[in-house]
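Following this line, the structures themselves.
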Structure 1
Amino acid sequence: MMEVCPPPIIAGQRENPVAQKRILLLSVVPPNSRYTGGIMLHSMCQSLNADNLSCFSVLNPRMKAEMHPDFEGIAYKAVRRPREANVRHLPGRLGSLECFFKETYIANVTIPKLAQQVREFAGQTKPDLIFCTLEGQTMIRLADQIQKTLPLLMVTQVWDPPEWWLRSNSVDGWSRSSILKTFSSVLKNSAAVAAASPAMAEAYSREHGARAIAVVPGLPRSWAKQSATRLNDGNNLVIGFGGQMYSKDEWDQLLATLDALDWKVEGRDVEIIMLGREFELEGFNKRNIRYLGWRDQIESIEILSQCDILYCPYFFDRELESTARLSFPSKLTTYLAAGRPVLLHGPEYSSPYRFLKENDAGMLCHGLSKSAIANALSRLVYDTDSYARLAGNGYRAFVENLTDEYMRLQFLKTLSMASDSRGSSK
C-alpha cells in the first residue's frame, strides 16, 4: 500500500476551551447511528463535553431517530416538523397559490410557535451558543427567528444548498424567493458557518458575507480498508452502490448502458450490490442487482470493500448546478474508506469530481452517453495500473481529508471562530 502523510494530531479535543462551552444543538435529527446527518452530528459532538450539550430536534414524523447512547443523558426535546413537501391539489398557477398560502401559514403561525418552544428550552438549559443545522425551509425560518429573539451567538451548518431542497419539495416560486433571502440573512448573521465543502465555504463567504469553514463528512481512520491492487478473482465485475439515490437520471443511464452491454464488461458478468434504506427499482430486461438493505457504517465499508468498483453518480441537471458545485456526498467518504476505485459519474464542475481529480483518486466520467460510461467501466477492468493507482490515491485522500478526526478539528475551528467573533449577538 502507498505510504501516506499522517493526519493532523487531534488529541485533546475535549480539553479545547471551546469544547467546554454549553452548546444547544438545534437540528433536524439528534446525534444517532441511523441517518447520515445524525451520524455526522454524533461524530462532531464527540469532540464536546456531553455534560454541556443539549439538543432540540425538529423531526420529520417519518423518522425513527433516537438519541445515540453516547448522549442519552443530555437534555433533549423533540418536536414534529411541519410537512415540507408540497402536494398540489390544484393545477398550474392555482397550485402555486395553494402552496404559497400553506407556506405563508407555516412561516407566520407554525414557526413562531416552534421558536417559542426553543426559547423555553434554552431558558432551561442556559446555553452559551447555539449550533443549528439548516436543512429545509423550517430550519431556515426557525434559525432566523431565533437569531432575532435570543441574545446568543449561533453557528450554522449547511449540508446542501437550499435550492435543491426547495425544488425537490415543490415549493412555489414566491415562497422560494423569500426563503432564499432568509437563508442569506441567516448565514450573514451567523457567528460562523460549517460548510459541506471547500467550494461551499468559498461561495458562501463571497456571496453572503458568511464566516465559513469546510466541515466535510468523515469516518474513523481505523475503519479504512487497505487499498486494492486489482479486481477480485473470478468472472464477475461487482459494482457497489451505497446510500441514498439522489441522482436518478445518472443511475438510470448506468442501467441503460449495462442493458446495452448485456450486463457484460470486458468479458465479465456485471452484478450491482446496493446498500441503503429505500430504492425504486424497475426493469423490463434481465438485470443482476442485489439489494442488501440498510447496514451500519462499519458493515457497509466491509461489504463495499469486497466489490470491484464503487459507483458515485452526481447531478448533471443544470437546475441542480449549485448543489453539484457546493455539496459533498457522504457516500464518497465511505467509498474511499472501502479501498476500491470510485467511478465518479458527474459534471466536471461538481465538488466530488474536483476533489477526485485533484487527488487522482477516481475514474472520472463527465458524460451521460452510454459510450462514456462503458469506456470508464472498461478501463477500470483492463487498465490494471490505473486500477491500483486510483485505489491507492483514494486511500491517501481519505486519510488526509476525510477522517472524522479531521472533521472534528474543523468543527472546533468553526466553534472557535464563533467564540472569537466581534459581531454583536442579537
Structure 2
Amino acid sequence: MKNRPALVYADAEGNILDWPELEMAGAGAGQWQRPSPSELIPLPEGSELFLLPERLPVGFNPTLRRFEPLAEDPLDRAKPVRAVAAFISPAYTHLFSPAYRTKPRAPLLPLFAYTAVGWRNGGFVVPAVRIDRDRRQDFCNFDLKLIEKNARRRMKAERENRLVQHLGKCALTYGCPAAKNLFMNRWEAPLPSSPECNARCIGCISRQEETGLSATQDRIGFVPSAEEISGVAVPHLRDAKRAVVSFGQGCEGEPLLQAPTLEASIRMIRKATSRGTINLNTNGSLPGAVEKLCRAGLQSIRVSMNSARPEFYQKYFRPKGFCFDEARGSLSIVKANGGFASINYFVLPGFTDQESEWLALKKLIAETGLDLIQLRNLNIDPEWYVDVLKPDLREKTFGVGRLISMLREEFPDVRLGYFNPPV
C-alpha cells in the first residue's frame, strides 16, 4: 500500500475513522476504481466531509486484489458504518466520486458534489486538481466579521432596495461566496433577478420537485427593478478590485426571462460607469434576448451545460420551449458581438470523460469559439444522475484528469477555470 491512502468510514456515532486494511477507492459513474497517487492532493482548506446515509464504504483489498464493501465497523463488528465523501472547495475539479454500495431503499443524496476521500500520512486526501488559480473564494480570504459588519450596515442604509436585503441574507445565512465578496467590495458580485425558470433541471438547487429532495437555498421571490439592480452594481463596478457583476445565480431561476429589466439595468449601469465587467450566467434559452443585452452593454456570458450531447442535455435540463441549439446559439451571438463566451460545464466522473462526450465537446468548441470552460463539480447524487440520463456505461472513458490534459493539448487557446474572469 505504498503511497496508497487508507479507506475512511464513519462509525455509528458519526466519527470518521480510517481502516488501513483497505485502500481508498473512487468511482466513475458507479464503476469502482483505484485513484493513482499522482491524482491525490491534500483536502483543500474550506472543504467539508459528508456522511452518506445507507451507503457502505468500498475499498480495495491489496492482498486479494479486489474491491470490497466494509459492511461493519472493524473496531466493533456489532455496529454499522457509513461511507464518507468530501465536498471540496471552489476552484477544484474532482477526478473521482466516492466508492460505495447503496443499500435498498436508501434516500437520494442531497444536492451537493461528492468526491472520494482517503487518509494518508496523517491527513485527508482527495482525487482533484486546482483548475483555477484565482483565490476569490478561498476560505482564508473571507473576513467574516467584516462581511457581517458591512452587510448589516448596507442593509440598514438601503432598506428600500430589496436586492440589497436579499443579498445580505445570502451572505449572512447561506454563506454565499459571491455575496460575501460583494460585502467585501471586491471581485465578482451577484445580481439575481428572476424568480421563474423555463427549465426543470433535475439538480436545481433553488427549487425541487423531486420527492425526498430539498433545495439547498431559497430562490429570490421578486423581480428587482432596474434601479435596484443598478444600486448594487454601480458602486461595485466603480470601486471593487477586478470588478465583475453577474446576472444568474444559484438563488434564482433563468435571468433571460427578465430580459427587458436586465437590458434597462445594463444601460443604467453603463450610463453611470464604464468600469468593470457585466456578465450573464444563463441557460442560453433566448438568443434573441442575448442579442439585445449585448447591444446594451453585456460583455460576457456563461451558459450552463451538463453535456455537449443534446440528448443528455435534454434529460438533465428538461427545458420548456427551447433546446440545446438555442444554448449553443447564445454563445455564438456573444462571440459575434465581440464578447467573452464560456460554459459552466458540470463534471461527473465516468460521464463527462466518456469518449462520445469528448467528441461532442470538441465540436461545440469549434462551432462557438469558446473562450473558457468552467469545470465545476456537479451537485447531484451520482447514481441518480446515471439512472435518469441512462448513458452507455460500456463506453470508453479517459478519466477526468486525462480529459483536462486533452483539452489543454488540443485547444491551447481555450482557458480552463472555475470563475467568471474580468474581461
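Quick note: the coordinates plus some simple rules give every number you see, no bench work behind them. Since we're looking at a predicted model, the values are computed, not measured. Cβ atoms are built from the backbone, for glycine too; each structure is taken alone.
In this comparison of 1, 2, the computed figure -13000 for helix-only ellipticity at 222 nm (-39500 (n - 2.57) for each DSSP H run of 4 or more, over all residues; to 500) is attributed to 1. Looking at volume of the Cα convex hull per residue in Å³, for residues 29-268 alone over structures 1, 2, structure 1 comes out largest. Source structure of the calculated read-out (distance in nm of label points 7 Å out along Cα→Cβ at positions 21 and 45, 3.8) within 1, 2: 2.
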